[in-house]
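> These notes open a run of structures that come right after.
Rule-based calculations on the coordinates, nothing more; no lab input. Since this is a predicted model, take the numbers as computed values, not measurements. Cβ atoms are built from the backbone, for glycine too; each structure is taken alone.
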Structure I
Amino acid sequence: MPDKILLVTGASRGIGAAVAKKAAGEGYRVVVNYASDRAAAEAVAAAVEKAGSQALLAKADVAREDEIRRLYAEIDKKFGRLTHLVNNAGIVGRASKLAAADPATIRAVIDLNVTGAILVAREAARRMSTTQGGKGGAIVNLSSAAATIGSPGEFTWYAASKGAIDSFTLGLAREVATEGVRVNAVSPGLIETDIHASSGQPDRVARMGPSIPMQRAGSAEEVAETILWLLSDKASYVTGANIRVAGGR
């Protein structure tokens, strides 16, 4: 694909930032989406451009349909028709047992991790589909090992949101398989990012790392490697797959 245009949602930190930076070295023009931390997103965009690619800094809360529409309108205008998507934006909320969870937290997680991700993918598929004038493309949804572990005592609602992404990935993959679009998921396990601190557990990686079969947490860059492979033509016969990047957990 000669002109590869990649949208990475939630690209200002963690796995999203690692994907954006790596993609820049592999010939993608990168849309660096962020919700609030402009300084962090600007640093990622600068790294993309330093690698010799083009970056589009795009602020949008992808839990909101109106902002998703605005985001895609900006991409259409400045870069053209999207060819690749990494559906990465997500939150966990404060860790607790379900009985103590704030319903507003649960609602926010579902709005972003499920509804938002589905709507982002819908807009991407519309642009990629060969039946709608697209040239085909690839979507990678970020799931989580939590979907099969359940995350009891921490964030069962987050695990449920990622279980929804697993089902959605398979369904959409089969729906657009004849339209030139591949859809896959990656399920990271314990990864060294600041998402743990945002859940109120800044020591989670150090505490849980030794319990992983490989006896360590993974890095955002290790997850990005798998994502970039799924986006690439090297994975041309892979769709509806969910690759677990979890050190054996």
Structure II
Amino acid sequence: MGFALNVEQLYSEIVDELDKKAEPRLIEKEMYYHKKVGANFKAYGITATQFEEMFNKYRPFFEQLSFEERMELSKRFFKSGYGGQMSFGIALLRMNVKNMNPGDFDVLEMVSDCLNNWGTVDGYCIGVLQPLLFKYPKEILQLLRRWNRAESLWKRRASVVVFTRKVGKSGRFTNEALELCDRLICDKEDYVRKGVGWALKDTMRGDKEKVLKYVEGLRQKGVSSVITLYAIRDLKGTGRKAVLSSGT
């Protein structure tokens, strides 16, 4: 491949390579690992190392594409339903994220409609939505509030997973994180409850006093331990015991 490839050629070539790398045994393992997923979820069974090697191989060609072409290629990957293809979709959006503005956010809605497994949700939130939240908080929070009430469990998970890691640790969005988590504390879906617990745990790193008090309140209300035990994973010793005793 010593020449430029257009969107159609790149998509076809990458999909062909993914098909060739597909491993039935690993596909079965990946499907089991994800357990409850969207009805249209499909897998190739490729490893993280294989994906990284493939991405590095095609990166020079991605860099030759325009912003708009990378967006179009990303959409194709997300619409496939394949976890492996959606990983490429996330990577392409990450390449574009610095130059994205609210006028491009229609693609975020489109991607949200394609979400069908927790791995893609988490990669999308951390790699794409988090930097956009720091840059355009008003617009992204508006998006998250819609997803927070969505029928799709993956949109609901995304609405809180955005507040993990760097966002949670920053302490900038504690009130918004608690607002959106609070709406999902009784969610029937385990993947959503785990997302809430993760968001609370990481948000506690940025505002320990406020989030800890909130979690103690959840314990007193008898909220699912899937949420509260996840939220206090960072706590040790007497601090952890105090929270646990608040629910007795």
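> Given a value of 1.5 for distance in nm of label points 7 Å out along Cα→Cβ at positions 96 and 160, calculated from one of I, II, which structure does it belong to?
I
> Ok, one more. Using distance in nm of label points 7 Å out along Cα→Cβ at positions 56 and 192 for the comparison, can you identify which of I, II gives the largest number?
Working: I: 3.4; II: 4.0.
Sorting by distance in nm of label points 7 Å out along Cα→Cβ at positions 56 and 192 in descending order puts II first.
> Suppose relative contact order in percent (Cα under 8 Å, 6 or more apart) works out to 13; of I, II, which structure was it derived from?
Of the options listed, only II reproduces it.
> Further, regarding this structure: Work out which structure the value -12500 belongs to, where helix-only ellipticity at 222 nm (-39500 (n - 2.57) for each DSSP H run of 4 or more, over all residues; to 500) was derived from one of I, II.
Label of the originating structure: I.
> Can you rank I, II by percent of Cα pairs over 26 Å apart and just name the one with the largest value?
II
> Further question on the same structure: Where does the value 5.3 come from, among I, II, when distance in nm of label points 7 Å out along Cα→Cβ at positions 64 and 208 is the thing being computed?
II
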